[in-house]
Structures are given as structure tokens and as C-alpha cells.
Structure 1
Amino acid sequence: MQFDVAIIGGGIAGNSLANILSKKGYKTIVMEKNAEIGNKVCGGLVSERVINLYEKILDSKTNAIINEIRGAYIIFPDKKQICIGGDKTHAYVIDRKLFDNEMAEMAMSSGAEYKLKFRVNKIRKNKCDNINYKWLIGADGARSTVAKKFEMGKVEYLNAIQGEAKMNIDDDFVTVFIDKKISPDFFAWIIPTGNIARVGLATKENLRIRFNKFIKILNINVSNIKVGQIPIGMRRFYRGNVALIGDACGLVKATSGGGIYGALLSSELLAENFGNFKQYKKNFMKTFGKELKKCLFARKIFLKLNNKDFMDFYKNVKENIEIINKYGDIDYPSNVIKKFIISNPKFIIELLWKLIT
């Protein structure tokens, strides 16, 4: 079979690209290894910016929004907490399966062909198994087979786990636990969906052990547990007639693990510059790539901090709630980090000196 574009991966990145390219007249096929679309590990917390971009690509309103989030509780190691936001809707919780399926259905109606339960075994130049292509797109997630085959760089990984639980919590607020004893490499979370809560964490090692300890602390029963991986670091965007988008390219915020905005934006920019992959990379780096680099730098600092450092942060964050509420942006976290540094130069200098020495 001959196609203009072969996309490996039927997640949000692959589906949105298939939708746009099919509308442009490209004969497109999406190959997905799973039996169904949208069965991903995802907290599903997104900004209004993500919803707007998604609906622009979808060319329709989404029905995947299941809750609105007004703020967050940040829990520090000694159980002290800070509440940020609360004044308005700052984020949305989505049904990730429906989110992915809406876009896949639109792509199909635009002419894209889908092959589910189709694991690509052999990738060659201009051919995947029995699929011939002019262009190959890797939208196949953190452990991208396409990236590996065409030597497009390596990234680090965090192992993530999430389940669902009935909890008596404020449905308007997410909860984030910053504690090295719970997750030494990242953080843990509770995201309310309106009916139940999504409970999870990410770390490099001992994932199940740490998760079991966490839910024991919360004293909850968790069901529908799923595991996945979060890529940390960016790969090459393209090589010849092969390009990467979304998690496959590592377009994920290292500070939060959020990858939906990067997935949607990369698919849109690739489609706008299709065939000119150099320009695709240039436009993405200008729009969002620099932010991802800042997130990587922030993560390097985070990894060097201990629980005592987090408690020092607690005092300063509490004193700067207005700055965080004004400049906080889950897609561009460097904005609030910059403002925080400007407002707390002495604390930042002391922290950096400690890290250096």
C-alpha cells in the first residue's frame, strides 16, 4: 500500500497531525500498536491554551472536559501546605480517552486510514512492513521506535504510575506533594475529576513500592492502575524524510511531565511546514522549545534539593503568593520562576551558593 504520510502512533500528536494533513489532501495512515485509541497514562490537566489549540485543530468544540480547576494545594515535607490560585479557572481536567478519540474520529472523517493492533516490526527507508511512504512521522511516545531506528538521540525517562480513587477532597483544586521520601525524582499528585480522583506519582526507581507507600499515607483504595514513561530531554526533530512529534521527540515539560501542549503544537507546526522539517524545528524552538530548555535547567536544580531546601522554599513561596497567582502558567512555568527570582534575589543567591559548594 502506498501513502504520502505514515504516522506511527495513535496518541494525541499522531491523531492531530493525521487530521490536519488529511484535510490538506495528503494520503495518510496511522499505525497504532494498541487495540484502541486513548488508553494512556495521563493526569489530563491542561490549560485553556491547550483547549483552544485542540479545538482549532479539531475544528469543533470538545466534549472531553470533565472538570475545571481553580487552584492547587502544595504539600511540603512537614505537611505544611500552601494554596495557590482560587480566584478563577486556571486549568481543565480532560477525559484523555475521549480527547484522543475525538481527534482520531475527525482524522478518519477527513480521510486518514487507521490500523489498530498494528505493531510495526520492520522499518526501512520508505517502507514500514508492507506500508510504503514518502514521509514517516514518529508519534510513538517516549520509547519511540522511529527515533531509535533512525538514531535521533536518546533521552532520560521517568516511570509514572496513576490510579483512581474515591476521595473526600475539594474538586476545584489539585494537590501536589513535594517530598523526596515520596518521590525523590519528581512529585506526587491528586487530580479531581468531579466523581473520583486521579492519584499518581513519577520516579526513576521502585515505582510500585513508592506508590503503595503513598496510597497508604493517603489511606485510600486505588483501582484502574496504569503505568507509563515520561521522556526527559529533547531528541532530534528530523532526519531526511523522517520527523518526530510529541513525546517521541521529547517535547515534554521536565518540571511537570506535561506533554499535551507540546504534542498539539508540534503537530500543528509540522503540518504548517510539511516537507520543510528544518523550518518546523525552527518554529517550534522559537515558540516553545526555549521554554522546554528552561524546564530542563529547572529540573537539574530540583534534583539537587533536599526536603530541608523545600521547607525553605515554603517560607518564600508563602510570602510571594501574589506573584505566583499573577504570573503562574502551567505551559510556561519559567515566567513565574523569573518573577520569583527577581523578588527574592538573596534567597536565590544563597540557594545557588549552597548547590555550588
Structure 2
Amino acid sequence: MSASPRLGRRRTLAILAAAAGLPLPGAGATAVPTWEWQGDALGAAARIRLAHPDRTAARILIEGCVAELRRLEAAFSLYRTGSEISRLNLEGTLDAPSADFVALMRAAQAWGERTGGAFDVTVQPLWRLHADHFARHPGDRRGPPAAALDAARTVVDFRAISITPRRIAFARPGMAITLNGIAQGFITDRVADRLRDGGIGSTLVEMGEIAAVGTRSDGAPWSVGVPARDGTLVATLALRDRAAATSAGHATPFEPTGRFHHLFDPRTGTSANAVAGVSVVAERATTADALSTALFVTPLSEAPALLQRACDASTGVDALVQCGDARVVHLTAGRSAGALPFIPPTKGDKR
């Protein structure tokens, strides 16, 4: 699964279209201004786009969302030395964790169980091993030695974390976690929920992952493109009160061939290369985030069973798998089966 790359982990979803203004409820053709904030969330590009008739009220809503984002980053970011995750990784224990950190850690552990270990937040030692190896040997094409991989794998086990409201602790020395395969989805959900609670019925939130609230001004779903590695669109995600996430190994390679990258199979300790990319549409961005990571490291033959086992049948999940041979496979589980939120692009479309 994903580990520590600071930038570019998921620049594989592209917003294709958005209205210049959204109509007021019941107001016919009357449009309201669209307000947009752009920044970053855990190192990835971030954006909030919403319609509101009042500039001051829109600013207050957006500023509240950004403050929430920064507060959560202070807990989840690997790049802040005082963050909760950094302290846990350094010391192996974290006393008096925040409620948000406990909630996310419990969610991560639950996704580890649901996916049979395909999703595992304890892969951080594998990232460190690969980053250090290729920093010392940039021209190497073999990767870290087998003995070093075996040693790193001994501390990869999401079950070996004790999580209580008062303390989080690793069971083994040398363990470390990354939340980059789930935290962006968690933050995306939190911001989208905050906007809903603020009375916003039509907005697009992008915090590393994407959450669509309501529809566009014309009543159509929000359109999000899924590009292949060369930038050609392989599909369009049609989102209405749904969230999306994509995982792709080529987003952050350790070396020029792209064979060694940031998405690790916890079972082998090596970068997963069975597929080229996975996009997931689910009710919640946290779900889409975790599942896109888990499915990326899962052989295609096993992916349908994992999806059925891991998803909530009442809400449903759709997954789009880009295979290495250029095939695109659509998988569904739960209520959304057959709904096909994936629209084939026009030939030659670019993001």
C-alpha cells in the first residue's frame, strides 16, 4: 500500500467539468457565484468548490474547512515532527492520542481485517528501506537485498498495534505506520460533512481524494476523469453524493523504470505491479481510499472476492481496474452493482 511520498500520490483523478454558477433551490435560472479555494492536503493538491449567494458566508465556511484540514494534518502528517503519527513512529507509543487519531487508527485496522491484510498501515519500514536503498544506489535495478526485505517484513503487521482511547502502542520494536492510504479520504469526508452541515447541497471537495455533494448546476453528476499513464482518459467517473479515489504505482517511483514504487504488497514486501491503476467509487472517501490501495496490491483474479468481502452491501462499491495489457475491468459489489458510474471517454480525450 502507499507509504510516504509527499507529492503526486494521487494526481490520477481529474475534474473534467464544473458549472460557473449553481442555481439557487427553486430559483429557476437564477445562479449564485461559485467560490473556490486551492491549496494542499498532506502534500497533495486540494480544492474546495461551492456555490453560495453570500461572499462572507462562503468565506467563513471555507475558512472553517481549511482550519479543520490543518488541524487533522497536525495529527496525521509524516512531515511534521510534532505530529501524532511522527511521535508514535519515533517512540513506539503514543499516550493521550486525539479522538481523531484513534478513530482513524481503528478504521485503518478494520480495513486491514476486511481486506485480509492487503491494506496495512504498517508498511512504512518498507518505504524507508526502498527510499534509503535507491538513495544510495540510484542506478540499481534489482532493489533492496532479499535479507533486508525479509527483516523489514517482520515488523509489517497491522494486527500488532494496540489501540485504546488512552494509548496507542506497537507490539514490536522497529514498527512504523503511514496513514497516506487512508488519511486523505478521512479528511475529504470530514470537510464534505462540514459543508453539508453548513447547508451546502452542491459542492466538490478534493483533499487528495474527491467527494461530490449533490450534482452540478444542470442536474448532471460531477464528472471526474481517470487518465492512463500517458494522460489519455480511460473512463469518466460520474459522481453524485459519492466519493472517488485512485491508486497508481507510477505516481511515485523510486527509480526510472517504475518497477519499484510506493505501493507495497504487505505479503511480499515488494512493490505491486499486477495492475496499472485502480479507481474506486464509494459512498465515503475513506472507503474509496482504503479499497483502491488494497485492490492495487491484489491480483485481478482475487479482486472480485476482496471487493465483495470488504464492501458494505447497503451502499455498494464500484472499482475500475487498469490492467497492464491496457484492458479496463469494471468490478462492482453491493447495491451499486450494475449502476456503472464509469462512462467510456471519447477516443483521444485527454485530461
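Where does the value 2.1 come from, among 1, 2, when distance in nm of label points 7 Å out along Cα→Cβ at positions 146 and 226 is the thing being computed? Source structure for this number: 1. Can you tell which of 1, 2 yields 0.55 when FRET efficiency 1/(1 + (r/R0)^6) of positions 122 and 330 (r between Cβ atoms, R0 = 41 Å, to 0.05) is derived from it? Traced to structure 1. Suppose helix-only ellipticity at 222 nm (-39500 (n - 2.57) for each DSSP H run of 4 or more, over all residues; to 500) works out to -11000; of 1, 2, which structure was it derived from? Only one of 1, 2 returns -11000 for helix-only ellipticity at 222 nm (-39500 (n - 2.57) for each DSSP H run of 4 or more, over all residues; to 500), namely 1. If Cα extents along the principal axes in Å is computed to be 61, 43, 37, which of 1, 2 is the source? Among 1, 2, the structure yielding 61, 43, 37 for Cα extents along the principal axes in Å is 1.
We did not get these values from a lab; they are worked out from the coordinates using the rules stated. Small disclaimer: the values here were computed from a predicted structure and weren't measured. Cβ atoms are built from the backbone, for glycine too; each structure is taken alone.
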